[in-house]
Structure I
Amino acid sequence: MTSQPLEPTRERVPVTLLTGFLGSGKTTLLNQLLRRQHGLKVAVIVNELGEVGIDGKVVKGGESFVELDNGCLCCALNADLDRVLRELWARSGFDHLVIETTGLADPLPIGWICSRPGLSSSYRLDAIVTVVDSAHVERALALAPEAEQQIRRADLLVLNKLDLVGDGGAAARARVRGLNDLAPMIDAVQGYVPWTLLLGGAWRRPALPPEPGDAAHHHHPSLESLAVPVSAPVDADTLEDLLAELPGEVFRAKGLVASAEGGWLLANVVAGRIDVAPYEPAPAPETGTLVFIGRGLDREGLQALCEARLGART
C-alpha cells in the first residue's frame, strides 16, 4: 500500500538521530537530555537490539514515548518506523524528535526514512549524533563494521566515558579522527552533553546520499542476541557473580532483574566491565530479563548458566 503524504500544516519537526555502538552510553545521554530544563517537548523513539526492549524500560521522561521492540530500525522495522512517525505527527504537541538506534544500526537508512516522500514535508533530519565509548573504541571497531559506519556518518561525535581512560581520551580521539575528521567532537563523562547541541534545530545537515532503489542496502547485524527471563528475585552479589562468569564471546549484557531486597537491579556489562545498581523502572516490567549480545553465542550454555545461578527459565 502506498503511503499518503502528511499534511504540511506546521513547521517540520527537527530530528536528532542518536547512534553509537553497544554500551557506548546512548541511553545515559538520552536520560541526561530528557532531565534538562530546556522547555522543549521531546518525542522519543527507542529501538532495542534483542528479544526484549530493556532500554525502553530504562529511558525516562519525554512528552511522547514510543518503544519499538525486536529487530533493527534500518531494515526489519522500516515499515513500523514509517507508521510511528505518522502517528506522532498526527498526535502533534512536540518540538523535537530523538530516535535512538540499536547499537548495531547503520544510521544512514534510518535517515533515509525521514527524507522519503510523505515524510520529508513533516520531518527534517537535523543531525546524526554518534556516541563513542573512549575506553573500548578499538575493540568495538575490531568486533563489528557497524561501529565504523556510525563514526563515519556522524555530524557530531560524543567521546564518552573519558573518566575510564588514563590518557584523557587522546588515543580514542586520534582513532576516531582517522575515520571522521570533519564532524565536531565533544568530550563527555556519563553522557553529559549541552542540550543546545542536540535539540531545537541547532543543525542543518547536508543532504543525505541518495537511497538505493532496491533492498541491497538492508543491514543485517553482525552480532546476535539472547534474552533470558529471570522471574525469581536475586541479590546483587549473586547477579554480579553470574555476570563475572560470562564467556568472552559476550561483548554486551544488560538487564532488569527483581532484587531480593525489594525493587529492581539494573545490570550493565560492556567488554567485561560490570555495573549492578538499584533501579526503579517506570513502569516496572512484568518479569526480569537479561539480554546477552555477542558473536557465536553458546545459547544453551548461557541459558544453563542463568538457570543454575539465578533460577532463570526460558
Structure II
Amino acid sequence: MKTIYFPPAGQGAVPYTAKISQFTEQFTEQSAATIGVFDGVHRGHCFLMEQLRREATARGLRSMVITFERHPRQVVQPQWQPQLLTTLEEKARLIGQTGIDVLVVLRFDPQMAALSARDFMQQVLKEQLGVSLLLTGYDNRFGHNREEGFVDYRRYGQELGIEVVCGTPYGEGGERFSSSLTRRLIAEGRVDEAARCLGRPYTLTGTVVHGEQIGRTLGFPTANLRVEQEYRLLPATGVYAVGVRRESTGQTYRGMMNIGHRPTFDGHRTTLEVHLFDFSGTLYGERLTVDFIVRLREERHFPTPEALKAQMQQDAEQAKKTT
C-alpha cells in the first residue's frame, strides 16, 4: 500500500483549486475512494474497505482510503481533546492489511475545513485525487459543519462525474460496530467486548520507566509503562489479564496489568504497571506493547499490603487461565 500526504509538506497554503504538479502526477489513475477518520480500524471499517475493493475491482479502478493526519474536530474545536484508539502509524498499518492500494492522509486545516461538501468533492476528490467513485459510510458526513448527507453527495456527484455509493453497515446482535461504541466499552473496562468490535485486542505501547518498586516488595515486580501516544484512550482503572510483546526481541509473555492510583499506598497519580509471568530481568528503557484480554477486577483499597498480595496471587492465577 502506498501512503501519500496531501497537501505535501510545506504546501498547506496552496489553494486546493490549484494544481500541484509534483503531487497530482501520482493521481492520473482514477480511483474508488472512501473517506473517514477510521479510528481503531474496527471490523465495521474493514467491512467497508472490503466493499471498496470490490467496487474498485468491478470498475477497473484502484482502491483509495482517505483519512486525516489529526482528527478534524481538533481543527474546528481547538480545545477539544480526542480519546483515540489508534495512532496514525497504527491506523496506516491496519489499513494496509486490508489490501487497499493507496492511503491518502489529509493535512486537515482551517482552509480545508471551510470547504463545502460540494467544493471538497470537486477541488480535493475530483481535481486533486482523481476520485471517480466515492463509497460513503452509512453515517459518514463531511464538508463545512457536516451540514449535508448522502442525498446531497449523490447529487453533487452526478454534477461532477463522481459515482456516489452508500456502504452497508456491519455489526452483530443488532448493534452496529463503531469507534464510539468501542471507546465506550474500553472506557468501561469491557476490553473483551471491545476486542469483538475491533477484531483484535485493544493495545497500548509504551516505554518502561522507573517506578517506586512497590510491586517488587509484594513479590510481583512490575514494569511501569509510560504511554507516549498523545490523546490515547486508557481503559478503566482495574486489573487486566494481558499479553505483552517486547519490541527489542519480539518475545511475547502473558501477564497482568494494573491501571490506577494504588489506593492501598495512598497514590494519586495514574500509573500503568504490568507484571510479566515467567520473566526475570530488567526492562528499563524498553518498549512494550500490551494486548488487553479481559478485566479481572476493579481497583480497590486493601487494609494491608499483605491483603493486597493475597489478592494479587488470585489475580495471577485467574490471568493465567485467560491468556
Structure III
Amino acid sequence: MVSLLPRNVSSMSGQEVSAVIRSLQSAETTFHSSSNLVLVDVIALDAKHGLPDKTLKQGDFEVFDNGHLVSVKTFDSGAQFATRPLALWFVVQCNMQGYEAKGSGLFTGQISLFEPALKYIERQDTAAVAHWCDDGRSNLDLLPTRSIEDVPTALQQVLATGPDTETHDRAGELALQNTLQHIVDSTRSSKPEPLPVLIFLYGDYSSMNRSEANHFIDELLETSAIAFGVRDRRSPHLWFAPGEQKAIAHYIVTQTGGQYLDASPQTYASALAEILQKLHFRYELGFKPDALDRKRHKLRVKLSDAAKNQHKGVRLRYRLAYVPIPDQVR
C-alpha cells in the first residue's frame, strides 16, 4: 500500500521515481504481450439512455489508421473484466486567491461529496493525485495506490490553502505541463503499464500555446491515456484566447476520447460514478501499425453496417489519434 508522498517528491530524479513506482506496482494482471500492439479503448454509449452498450463483439468494429482499414488482432471487453486495469489520476489546480471559482477552488471543502463514487473503483485499479499551481509549483501528491481511502485526504490537503500570487499566465502553464510530464513518466515506469486515466477536477478557465498543447497531447497518446473532467457548473467559461488553445483540459479530454461533465455539488458523486462506469465497460481493440514512425496517426473507429443496424443509436468515444512506438504495447 502507498501512503502520501513527501512534499519533495517532485525533486526526485527520474530513476528514483521509477524505482519507487516499480516497487509499489503489483504484477497480478496479464497484458497482451504482442510486440508493437496498439490498444484502442472504445466507449460505446446508447445515445438514448447514455448507458454503455456491453453486447458488442469483435466483428462489430472497424478500425482505420490514417484512413486505412486495419485488422483487429485482439479484442477485450470490460463486461468480461478482460481490459487493462486503470491508473486513475485525479488532477487539480491549487486553490488560488481570487480564482476560487475559475480553477479547482469550488471543490475546496467538497471532496467528501465524491467519496460515494470511489466504491466503484475496481480492486485491480489504482488511484493517484497530482496538482499544479499558477505560481509554477507542481507535484505528484499520491502515487498510484490501491488504498483508495487515501485519495480524498490527498485532494483535501492540496486544496486546503492556495498561493497568494499575481501570476496567472506562463508560470501556471509550465506547471501544468510539468504535472502532465510527471504523469507520463510515472506511466512509462510502470511494468506492465495500466491504462492511465486523467480526471480533471477543474473549471478549466485556461489556455496554452497550441504547439505546446499538441506536444503534450502526443505525450499522452504515446501512453494511450484517456482524460475526463468534472467541472462545477458555476465555473465561468473562457471565451477568447487569441493565438492559444483555450480550455486546455477540455482539449486534452476531446483528443484522448474522454468526456467533460458539468456537475453541481449534489451531483459530484454521480458524475464520477458515470465516468467510472464508462471506463469499466469499455472495449479494447488491438492492432499492429504498419509504421513505427513516432508520428501522430489519425484513428477512426466505427461500427460495421450490420452492427449499426442491430445497435441503432450507439455512439462511440475513442482517442482521435495514436503515436506508434517501437517495442511497446500501447
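Throughout, read-outs are computed from the coordinates displayed, never taken from laboratory work. Since this is a predicted model, take the numbers as computed values, not measurements. Cβ atoms are built from the backbone, for glycine too; each structure is taken alone.
In terms of mean count of other Cβ atoms within 10 Å over residues 101-108, which of structures I, II, III is highest?
Values: I: 25.4; II: 19.1; III: 22.2.
Biggest value here belongs to I.
Here the criterion is relative contact order in percent (Cα under 8 Å, 6 or more apart), and among I, II, III the highest value is seen for III.
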